[in-house]
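The next part holds the structures, each set out as structure tokens.
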Structure I
Amino acid sequence: MGGFCGVASKEDCVPDLFFGTDYHSHLGTHRGGLCTVEDGRFDRSIHNISNAPFRSKFDHEFSRMRGRTGIGVISDTDPQPLVMCCRFGTFAICTVGLISNIEEIKRELFEQNSAQLQYSTTSGMVGPTEVVSALIASSPTIVEGVKLAQSKIQGSCSILLMTQDGRLFAARDKYGRTPIVIGRRNGATIALMESCALTNLGYDYERDLGPGELVEITPEGVTTLIAPGDKMAICSFLWVYYGYPASSYEGRNVEMARYRCGGHLAKRAPVEADAVGGIPDSGTSHALGYAHEAGVKFARPFVKYTPTWARSFMPSDQRQREKVAAMKLIPVPGLIRDKRLVMCDDSIVRGTQLGQQAKRLYADGAKEAHVRIACPPLLYPCEFLNFSRSKSVYDLITRRFIRSQDGEKADVSVYRDPDGAPYKNMVEYVRRQLGLTSLAYQRLDDLVAAIGLPKDRLCTYCWTGEDVSKPAHCAHGCAHCPAKCPAAC
């Protein structure tokens, strides 16, 4: 995923920038970057944070950097912020999102002006931030450049941009898949993704940017330069999994939504149990909601060792990911032995980690292991954010089952109905594969109700294959039909 923070202040912005960026550390562990500007000079620093937290890598920058305007980023893609020189001046830029048509855009840029793209390359590769900066630089103004970028990008891209004279701009991605929140205090304005940072930094929440909105940020506030669009598809997984519990997006708090998720699961899929627990971290919140609604005591059969282990989805190697996932969860045998347990988790992707955790429960003497998942079955890999992406659709345990039943050309849509036989057979297959006593997924209508936004304002693509930016998926689960459909339908 990734996250960013930008500050415009009448005084030195570095303390707010440093801690504001750090509050996004849970969103990625690839690169961290800070950039400030003072007297027309950029001061930029980028560090690898894959094996050490952001704070430890940037402590010395905190005492050294100065400036009244700055941008910072936690990046899971290319090293950033980048600095670009173009016809309207020099600017620093950072981005968050996924450009699914990046190769097509790169070809266009090389055909038009290859030197421009070569200039922006700093990492031995042409990454998404470099492509976005080249699109913006090819336009006569920043506003026109952002319009061009958002019109060409498929997927999503939110942008922070800072000019050499200290002007700061923030642009939310076209359909608002990721949030940008504006905070204000006397003499300073901040733009970031995790609203939880505002309170401890002394800012008051002002508003969320709308989908596709571009604003200029000054210490006095924000001015809209591109009006927000009508369509929004904010990622539902913010509330299910990767959003921080204390944050709110579009006025809907993450922790409270997770409690409601758990409550819905308890109503839909009750079971006799001795205790309810969660797979840390996000599953814990869902479990609290389940336990409260079910009237069953909450316990922590697994505790998470947080000081050293990175988030399990971050390592690029699957075996390393699985190893980290196993090492960071420590069982508490006294809360497991001879117990009938309900364990809540956010989602099932491959099923490998949850299957291992079930085996550990049984090995420590659990009588029963019932699992409740806070979202519907994942049927489509995300195409809009750099989150929970797979090399193959068949990395999804659900799609492996569908292929085994109906082949490569299966009608995936019939597996979406939670009351239908195909869906029930799929869930039973996953249950058996993971060795669970019982398994139930959240229904989509219950998840939407738990979040509290209208369904047409949420992206539910990974469960339904439907999205505002794409045509309806074909019978074979292809969201680009017919151009990219393997069945040539």
Structure II
Amino acid sequence: MVFSSNVFLFVFLPCVLVGYYLLKRWRTASNVFLTLASLGFYAWGEPTFVFVMMASIVCNWLFGLWVDREKDRPRRQKLVLTLMVILNLGLLCVFKYLMFFLNSINWAFHLNLPVPEIALPIGISFFTFQSMSYVIDVKRGHGKVQKNLMNVALYISFFPQLIAGPIVRYETVAEEITNRRENVSDFVYGARRFLIGLCKKVILANNIGIMLNMAISLPADEITVASAWIGAFCFMLQVYFDFSGYSDMAIGLGRMFGFHFLENFNFPFISKSVAEFWRRWHMSLTTWFRDYVYFPMGGSRVKSKFRLGFNLFVVWFFTGLWHGADATYVLWGLLCFAAQAIERFTGLGKWMEKHWVGHVYAVVVIVAMTVLVPCVDMANARVVYRAMFGIECAGLWNGITTVLVKEYGLFFLAGCICSMPVHKFLGEKLHVPEGLMRVVGAVGLVALTILSISYVATDSYNPFIYFNF
């Protein structure tokens, strides 16, 4: 079940809201209701894998109790934590990476090992990281251990952020699991935020995605420099509006039920360096790796530049692998590492962040690296890259490129504008009254919501890109 579907918008969400608010005076009952609704939400699309998630919940609940019981025995705590990491990453590796590892071994050593066909549970990367966050935060004292299994189940399986994040850290919502306070202002804000995310997904991400598919599916002898770059920019915009739209909806839904999730995006396309881009893009993942991997390895406090480089390498290798079990994702992660290592060790990043040219530099570099991701394989990526830089392509521009721009250029332009902090620009630079912007914004949101619902009504299946991760 996806947020931008008829069954979610017109059946599931209204029923859950009504049921929840009828029970909200009784916190235990409302938590049990939300947990069962969340499990049903996941089981709608994953009737078998819901048991995998339930097993993960029970195991991590037990690990949380165990690590809390050993709080006066640091060595035993470390042992419990190690076992927890092995179990969670082992589960992730079996479902997400086993086929990739076996295929890689067969390719590297010219073997013919059998490779089982293993289906990927939707959202396993997200709920695995949240499960690990629970146990680690309990161990660090950043949240009280939950002795009630249902409370842990609610934290891990809560449907707004279950499938594609943001990755909610336990310490962020530990208190709200049992002591949250719902109110009208939060509900209204949440509903507005949800509708903004719906419009991002249905109007912008889906239509820019069509333009992307047309651009990257062109034969090698028809792709131009312009269409290659258009396709690369389209992918970044599609992913941004798809994923930030989902995050907006998740944050909005959480607020409607009394939970306050942290932001996941902060206008990444205004960045002036690759490092700054990643401080603004998918912030829940970036901070997760920072706090649970990078800092425990020593972070930036290490004295050796080699060790600092190694720490960055580990983080970005696993960031690439987290996004997908494929060589293109690994290479993409390594390119992100290389770009940030160059910025840090040469001072390029700090210089760029002080000059306007940094905006161009950051966007071009990020787009050029990330075009790897939508490519079918490395051969396809090679064709796209050669076209982007004018090698063996159909010239700078042709009739097909014109058709691309005429058919979907308006959505592309709207995407470029909406990816910028327009509200801040109108208020601070053009001095547009805040009251006027609110009225225009409200009217515009109503109109766009009606348009979004019309899209949903005619095409109810709108999968989110990050479901694959």
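Quick note: the coordinates plus some simple rules give every number you see, no bench work behind them. Remember, predicted model here, so these are calculated numbers, not experimental data. Cβ atoms are built from the backbone, for glycine too; each structure is taken alone.
For the structures shown (I, II), volume of the Cα convex hull per residue in Å³ is largest in II. Which structure, out of I, II, was FRET efficiency 1/(1 + (r/R0)^6) of positions 191 and 439 (r between Cβ atoms, R0 = 30 Å, to 0.05) calculated from, if the result is 0.95? Clearly, the read-out refers to II.
Each of the structures I, II was assessed by relative contact order in percent (Cα under 8 Å, 6 or more apart); the largest value belongs to II.
Tell me which structure, out of I, II, gives 1.7 once distance in nm of label points 7 Å out along Cα→Cβ at positions 383 and 407 is calculated. This figure was derived from II. Identify the structure, out of I, II, from whose coordinates distance in nm of label points 7 Å out along Cα→Cβ at positions 15 and 351 was calculated to give 6.1. It traces back to II. Among candidates I, II, the computation of helix-only ellipticity at 222 nm (-39500 (n - 2.57) for each DSSP H run of 4 or more, over all residues; to 500) that gave -21500 used structure II.
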